[in-house]
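Each value in this text was obtained by applying a stated rule to the coordinates, not by laboratory testing. Since the model is a prediction, treat every value here as computed from it, not as a measurement. Cβ atoms are built from the backbone, for glycine too; each structure is taken alone.
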Structure P
């Protein structure tokens, strides 16, 4: 079992979805920290530890919305997966878009998976907990930082 807390970066501009995600992870049996940024520019600064994010933790998983201000999630995903330092971090696209072109584009940009946010509160909580369960108990992730 990992002794360090699991670090999750949530890139989400909807405060309601941020709170739902936080609530879903609160009941986790795993020790984790959730960092939140609300736009694509902030996300890349966080990941690259620039400016006020100089001491930002290195995320073990990124939950990325596609429809973000300043720089959209597609552009953020593309930059993450082209960066040799960041590209090994799993990126789960967690978005309201059900559009086939968004799904195809996300996978073309090497998203690790694509999940459509349910509108129902309980389903949203279930989805977030399923993501947590899968990525931190089923999947083996690289631990070198």
Structure Q
């Protein structure tokens, strides 16, 4: 099963949208805390609607806890980042990959970049900073699902 990891998300509506997407596409979700809001926040519930009951969500209390889980489970971490080395469409996804999206406000720290097995990006027109994190996640995970069947 492919996984979506959210690194310390700070906008509940985006998180709810990504959780809803994960439920619809059959993805597991890893949330690396602390989040910038209460994960049971009403905005999250409103964005995720009743889909939240259909997605396996694991909360990790910290980056260190997530990394311990990931290493124990032998899960490949694919980081989506504007500083990525390879366009997501050129990356060879495998079943079981965990695609990580960073904080909307700050991305991820250097330690997360260093721990990632791969760093991918969504190509954009010059001068554009970034897409909405939920849009990027949908594009990347759609390609990952296409590749893995």
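A few remarks follow.
- Taking FRET efficiency 1/(1 + (r/R0)^6) of positions 101 and 133 (r between Cβ atoms, R0 = 30 Å, to 0.05) as the criterion, the largest value within structures P, Q is that of Q.
- Structure with the greatest value (metric mean count of other Cβ atoms within 10 Å over residues 77-84, set P, Q): Q
- Which of P, Q yields 28 [relative contact order in percent (Cα under 8 Å, 6 or more apart), calculated]: Q
- With respect to distance in nm of label points 7 Å out along Cα→Cβ at positions 37 and 61, the largest value across structures P, Q is given by Q.
- At a computed 1.2 (distance in nm of label points 7 Å out along Cα→Cβ at positions 21 and 53), which of P, Q: P
- Origin of the derived value 12.9 (mean count of other Cβ atoms within 10 Å over residues 69-76; candidates P, Q): Q
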